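Readers should treat all values here as calculations from the given coordinates under stated rules, not as data from a laboratory. Keep in mind the model is a prediction, meaning the values are calculated, not measured. Cβ atoms are built from the backbone, for glycine too; each structure is taken alone.
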Structure 1
Amino acid sequence: MTPRVAPLNAPYPDDVQATFDRIMPAGVEPLVLFRTLASVPRVWEKFRAGSLLDRGPLDLRQREIVIDRVCARCDCAYEWGVHVAFFAKPVELTEAQIRALATDSADAAVWSEEERLLIRAVDALHDTIDIPDALWRALAAIFSREQILEVIALCGFYRTVAYYCRALRLPAEPYGVALPRAV
């Protein structure tokens, strides 16, 4: 796949390099996504300003379940590959759970009830751009208002990431994990 917009190459402008240094692990080349968006300063600034690259009120495992499910539902192999490569092991996602995020319903036996609710929320937002009342009540019984709003924000943000990745035809990162057949 040939990218539609050429990413920046090193050396990067000082402000861009400083941002890359803050958000990328030491010794890892900045993501093609970041280098491509940084080629248009206004878009890069808006992306960073609206991004949810910090940890937020969800724990890292919950956050990754939400992000990975959004990527799978959007068939965004690029971002899926990056997130699974960097975060699946630290948050202790099993191979069965990784596959389930891309191929199974929220009811897969590999999830706790809390995790099923998160996956149901992602699926509802993806399918209907809404969270039905019964699901909202179930979420509110377990998660704080801040956590629920974070789920909604993550879903919206990573859907936008999927738009960029797919429309720009970004090539997979060399270490990216392949996306199983999407839901």
Structure 2
Amino acid sequence: MTKKEFLKAVSNGDEDIIQIFLDALSSACVDYCVIGGLAVNAYAEPVVSLDLDIVVATDDIETTCNAVETHFRIERFAHSINLSSSKSDLRIQLQMDPRYQDFIARAKNHSVLGYEMKVASVEDVLRGKAWAYSDEQRRKSKRQKDLADIFRLIEEYPYLSDQLPVSIRKLIE
């Protein structure tokens, strides 16, 4: 079983939702980067996630929605746009927080669970995870996953611990 087949099986996928999404971005010439748990997988031992967190340029959000509307249900929220399909349990979230916009320029191509995609730099992925963990409005279970992802990154790249806020650095020491 390939990595793609594994992820498709875990997400109960009848279609390769990730590839459909990535192909739509490519066809629409939308620049993007992956953040979140799947981005951590580009830099540390992979962990299965049913979330694909993406940043696209603010000016490309409507282009992205238009490019994927035939394959995905689109739900708009204050800080994100969520894409879903009845053909998979995988959830795609377009992050609208402007802090992530600079990540796109520093992103590089990586293979993540068998998919070639642009992933935020390891420093940016860590920064995003620190922001997510520090957001006390998030569910505790989500924040714990963010902290675990921070641990995964620091174990692979110990020098990055200096980039963490002191409050998080104390937790990992």
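Using helix-only ellipticity at 222 nm (-39500 (n - 2.57) for each DSSP H run of 4 or more, over all residues; to 500) as the calculated read-out, with -18500 as its value, let me know the right label among 1, 2. Derived from 1, not from the others. Work out relative contact order in percent (Cα under 8 Å, 6 or more apart) for each of structures 1, 2, then name the structure with the largest result. If we compare relative contact order in percent (Cα under 8 Å, 6 or more apart) over 1, 2, the biggest value is for 1. With Kirkwood radius over Cα pairs in Å computed over the structures 1, 2, the top value is the one for 1, the highest of the group.
Computing mean count of other Cβ atoms within 10 Å over residues 16-23 for each of 1, 2, which one ends up highest? Result for mean count of other Cβ atoms within 10 Å over residues 16-23 over 1, 2: largest is 2. Taking distance in nm of label points 7 Å out along Cα→Cβ at positions 104 and 128 as the criterion, the top-ranked structure out of 1, 2 is 1, with the highest value.
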